[in-house]
Every structure is written in structure tokens, then in C-alpha cells.
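S.K.: The next part holds the structures, each set out as C-alpha cells.
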Structure 1
Amino acid sequence: MTSSGDKRKNRDINVELLRIMACLMVIVLHVKLFSVKDGQVRDTVLMVQTLASIAVGSFFLMSGFFIPNQSSVPRVWKSFLRNTALPALLVVLAVNILGPWLDDEAGFLEGIMAFDLPDFAERLMRAIIGLDVSFLGNGCAHLWFIMSYALIMIWAPAIMLFAHHDGKRLLTFYAALALFRLCIIDITKMTGIPVVIYLVELGPVEVLYFVLGYLIYTFRDRLAKAGWTAPVFGALAVIWFALVFLVQRTYYVFLMDQGRDVFDVNISGAYYTSWASFCAMVSACLVALFVLSLDIKGERLRKAIEVLGSLTFPIYLIHYPIVMKINAMGFGGALEKLFHAETAVGAVIYTGFYTLLVFLVTGGLILSFRSIRQAMAHKRIIPINK
């Protein structure tokens, strides 16, 4: 067993950087403006939306970096329950208790007093049994990722079995077949061209990300020796993002020409920048390969990445309720006016500033909590983790 200091030294700093990028992109998805307004596509907003398409997929990929190589399935499940599910459950409880206050519908104490524990328990059980966060309220909408992660945990033993018994070729074949299936679906989504190929269901998209993450992390050194370096993956990512931007823009125009409602176009029409599409999956893979190929030097830089990387999951858990509260207070609208978000440049500045604000505020709250907890542990007020 390694000490906590050894664990910190052994952390892959490139993975931590990818965590930070993915976390920022998740926040972008929750603060960005709509890409279609007044029947017109806002190209700068769509550009931001395209870049942010890697957000959720990157986290699914990272789940495959390490889990398949673990030796014990019970240990993997225990780690998921303790380090992922339990913190998420505490956030769900807190958000439901503070829900009326977060929505600015009631005062802080008034909202707490209105909390209905039996109703919450019933909704929580429905959410767990059905893997559906819609029962938990708007403030928990972002936690659908935890449900999807639970789905990966169900499939993890099978993937671990192949990983431990030299099943890389079989997993590669599965990934190629599943990617081909997603590619066909992406093509038919807009063209409407009938496909005569029988597209057998190949498991959840989350599991495909999981397998791809395992393959990427396993073969990254071999790719580097073959000349696939960071500049190569960076150039490919730029080209691919440009293609996805054009495809998604064309799809928006296609839907508007059909007379679809603008709100519907913005919500359900953002298919090619959605994590479950072939386009977004390739984007996430290219960015992951680019970041993993970087040679990150400088002790201070590496330390900063390590600290920020350790904050990403807590930030993910609580950032959305904070965004809700900020918007309920009218601060989000004030930022739109301040930065003239109706303009192309203003929209980018608004999204960038708002994203960094939420990231820093949320990260600051987490660091403050950790400092208080450490001080209490030092004084033996709470037990010290060993």
C-alpha cells in the first residue's frame, strides 16, 4: 500500500489536466447561450458549443484509463460507492433541502423547514431504481452522469475480464464495430438515407467510451513511438472540430427549414455536439490523445494542475446548483448585459468569464471546506482518515 504522498507523485498529471479541461467544458454547457436565436445560427456560440462537446465524453473516457486494470471487482464497486455515489447522494440531499432557496422561491430557513423527507425518500428510490435523476428536481439534473457511471460499473467486470486475459484485440474489434454503428446513425440522422446494414445493439454508449478510454491509455506509448505526437493530435482535433461545427450548423439550418420551433432546435437539435454522437466521441478521443501526449514541465505548473485536478469532481457535483442560484438572483442576466452577449465577441467573453467565475467560486468553497475539515481533524474534533 502506498502512502498519500506516493499516490500524489504517481498521479498522471496529463490526466489531471484533461480533468480540468473537461470540468470547464461541463460548466460551459450550463452557462452558454443558445446557438440559434431569431431564426439565425450564432456562429461564435456554436463554436463554443462544439468545443464543449468533449465535456461528458472525456469523463467517461477517463473512467476507462484505470478501472479495467484493477485486480478486484469488489474494490472497484466499493470505490465507486464511497468516492462517487456517496458524495453525489449528499449533494442530492442538500440540493433538495435548499431547493426553494436556490430557485429564489423562499428564504433560506423557510426553504429548509418546507423539506418533505418522506417525499424525498420516495423520489430518491425511484431515481436509483430507474437510474433517472428527473425525480430529484432541477438542481440535480446534471447528476445523470452518476447514473450513467453506475451503468459503466455494471459492465466493468466484463471489460476487466477481457483486459486481464489479453483481450485487447477483441475490445478493439468491439470498439471499431460500435464506432461504425454510431457513424452510420450520425449520417442517417440528417440525410434520412435508409441503411440496409443491420445495426445490432452493441451496448450503452457510455460503455463504448469506457472501452475507448482503456484502449487509448493502453496504446498511447505505442502511438508516441510511431510518431503520433501532441502536434499531430492537436492538428487532427482542430480539423475535426471544424468539421463538426459545419455539420452541426447544417443540421440546425435543416431543422429550421422544416419549420421546427427555435427552442426545440436548440435543445433537441444539438445532436452532433451531444456526447452520445459519433462526432462528439471522436472529438473527445482526439482531445484526450492530444492532452495525454503533452510533455508538461515545470514543478509549479504541475503542482497547480494537480491541485485543480483534485477539485474537478467536487466542482462538478455542486457547480450546477450554484449556477441556478446565480441565475435566480439575476446575476447571469446582468453579465449578459455587461458583456453585450448579443454580439459575437460579447458572447464568447460572457461564456468564458461566467465559466471561470463558477469554477473559481466553487473551487474556493471546496478548498475552504477542506481547510476547515483539516483544522478540525488536527484538533481531533473529527476523526483523521488513515
Structure 2
Amino acid sequence: MKVYILLMLPLFLSATPISVLIQHTKNSHLSLKAIEHRILSINYQYKATKNFKDPVISLGLSDIQFQDLTNRSLEPMQYSSVNFQQSIPFFGKRAANGKKILAKEQIAKMDLQQTMVTLVKGIKITSYTIWQAEQLLYITKKYISLTKQDIKLYTAYSSSESSSHIQMIAARLFLSELQIKQSNLQAVIKGLYKKLSYLSNMDVSHVKLNMKIYKLKPIGYYLKDIASNKEYKLKQAVLREADADVRIKKLAYYPDPYVKVGYYHRQRFKDYTGITVGCSLPIYGTQHLNEEQSQAMVLSKNSDILNFKSDLTARIKRVYADAQSSYQIYNILTNQSIPQVQDLQHVSNAYISNGTSLFVYIDTLKRQFILKERQIIANASYHRRLATLNALIGRKN
């Protein structure tokens, strides 16, 4: 064990703490930058809602005589004109459009928070899975070494009986299984570090973790924070946008008037000006249909929120139960099963030393390996589920 610690010491010293990975991804991950730029774009969109629509300017020539196209003095109706038209939004429409854009901005902000939570959760779960794979790789190497030693020792003490030959084959098969597992774990670890490097937006070769297991907080601690779930808040922001859209559709019943001012020039007669005031006529019921569509969308978003809240409660309870199960399994393995099989190993050591039975010892070794493997998996599983629980209540660290 001391040798293992000395070998692993450089890795621990160069390992990056998970808190550093989380902070780095919050500051620099490209998916977060993309949303931040979208928020900036929405800010400009909001500023634009305070403006009137652009005015319309038009130039015109009236009563063009084909027999003398260039002569503009044949009769009084011939004039050249310039017209300026400005639409004036009905009272409250600009404010309503602004509120909808602000709701849209809030959606983007909640999307940013949700993406951040998802990245943090991904970093934690990937890191815990890396720890699991590295620990499994360590015990696999350890048991490969032990199995090779035992085969060598048994060969020196055993006879050439057929039973000894069978036991030797069984031991070598177990050794092959361990070597295959070692190869698979090495490939898995490489892939997991690549994934962790993407999630944290930095090169990671080793990660530093605290894998101590503590008793879970009561289920009520997690259930009371359901409203802090970022996806839940995102859906609420979408509902507020739908409410703002209803307000816009209600105001659409009131048409925007426009004012048109024209100046008319005549070559042989006096110039004059003209003023026109007009608006659209909402007589076909389109505004009512649009309002009903928006109201239906609000009802849909409300139902979606209620359904999500119910599903979120169920997910928290399910993940909590899984974490509790992992905690209990870990404690049983640590406090009961592993100590018992270690006692059994001491007894079976005698079979190797006198060449009696390699089979008993290898069987004990298998049991011990499986129990330690399950202990590592239970530990990592507990922390992965705890990370999921924290993500479900909107935690970003």
C-alpha cells in the first residue's frame, strides 16, 4: 500500500480540484458564451421597442400627359409631390412589446443558469465516474499481481495431479478476466478524461476529489427547494412571455393611426399642402383569433409547469431513494462483508502455503475482488446521485 501511495503521489500533487474545473467552465465554456451573446442581442431588441416605426417618404408626379411628357404646366391638376407618413402606436403597445422582450430576456437568463447547472452536474458525474474507473483499475492491477504470485507459489508447492492442473487452469482464467478488465478500464478512463476536458473547457489529466460518504439530509431538504430548479424557473419565464403576448394581442384590437403630410408643387399655379389621417379597420376577427390562440398557449404553459413540478417531485424522491440505497450498500460492504472475506482470506492462505488447494484461495480472492469492486461502485454511485439531487434543486457548485 505504501508503494502505491508513493507511486500515486505525483498524480495527487498535479491533480486539478473539481472546484477549479467548475469555476473554469462557468467563466469560459463556449455554450455559456453563446447564451450570453444571445442575452446581449435581446438587450438591443428591447431598446428598439421604445422607437416608433420608421416613417415613410414618397415622391410623386400626377397627370402625366403623353403628348408632352416633360411639360408640367398644361393644367392645374399637374403637380409634383413629396409625402411624409408616420405611424403612431396606440397607447401602451410599445410598453407591452417591451415587457415581452424582457420576458424573452429572462428566458435566456434562465437558460444560461440551467446550462450552467447541467455543465456542473456533468463535471461532477464524469469526475466521480473517473474516480470509480481509476479505483477499479488500481484493485484490478493489485489482484493481477496477487494472482500471479499465488500461481507461482502454488506451482512450487503443488504436485502434478490432475486436480492441481484443473485448479491452475481456473486460476489462469481468473487472471485473464482481470487482464481484460484492466484493458477495458484503461480505455474507459482515457475517454472520460476527454469528456471532462470538454465539460470544463480545459485540459485535465487528473482530478482531485473528496469521496467521503456522509449521511444524506432528510428528503424534505430537497423537496422544499423545488422552486429553485432552473428548468422550473425557465418554464415560469416562458409562461410570463406567453402572458405578455396575450397583452399585446388584446391591444391589437386598437389600430395604430397614421398621419400623412404632403407638399404639392405646381409650375403655373400655387403650391399647396395636404394632411391625411388614417388607420386599419379590424373587422374580420383576426385579432380575436390571435388573442384566443395566445390564451390557449398560456393554459398550455400552465399545465406544463404543473406537470413538470409533479415530475420533478417524483424524480427527487427516486434519486434520493437510489442515493440512500448506495449509502446503505456501501456501509454493509465496508463494515460487514469485506472484513468477513478478509478473515476468510487469512484462513485460505494456509492452503497455498502447503500446496493443498489453489481453488479455495482463488475463490476467496474472487469474492474479495467482487466486494471491493461493489464498494467502489457504491461510493461513486452515491456521489453521482448526490450531484443529480443538487442539480435538481438548482445548485451550481
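Rule-based calculations on the coordinates, nothing more; no lab input. Because the structure is a prediction, the values reported are computed rather than measured. Cβ atoms are built from the backbone, for glycine too; each structure is taken alone.
S.K.: Give the label, chosen from 1, 2, of the structure having the highest value of FRET efficiency 1/(1 + (r/R0)^6) of positions 66 and 362 (r between Cβ atoms, R0 = 30 Å, to 0.05).
M.R.: Structure 1 gives the largest value of FRET efficiency 1/(1 + (r/R0)^6) of positions 66 and 362 (r between Cβ atoms, R0 = 30 Å, to 0.05) among 1, 2.
S.K.: Could you figure out which one of 1, 2 the value 27 for relative contact order in percent (Cα under 8 Å, 6 or more apart) was computed from?
M.R.: 2
S.K.: Quick check: 4.2 is what I get for distance in nm of label points 7 Å out along Cα→Cβ at positions 146 and 242, calculated from one of 1, 2. Which structure matches?
M.R.: 1
S.K.: Right, here's the next one. From which structure (1, 2) was P(r) over Cα pairs in 20 Å bins from 0, in percent calculated, if the value obtained is 18, 32, 22, 14, 9, 4, 1?
M.R.: 2
S.K.: Any idea which of 1, 2 comes out highest on mean count of other Cβ atoms within 10 Å over residues 266-273?
M.R.: Max of mean count of other Cβ atoms within 10 Å over residues 266-273: 1.
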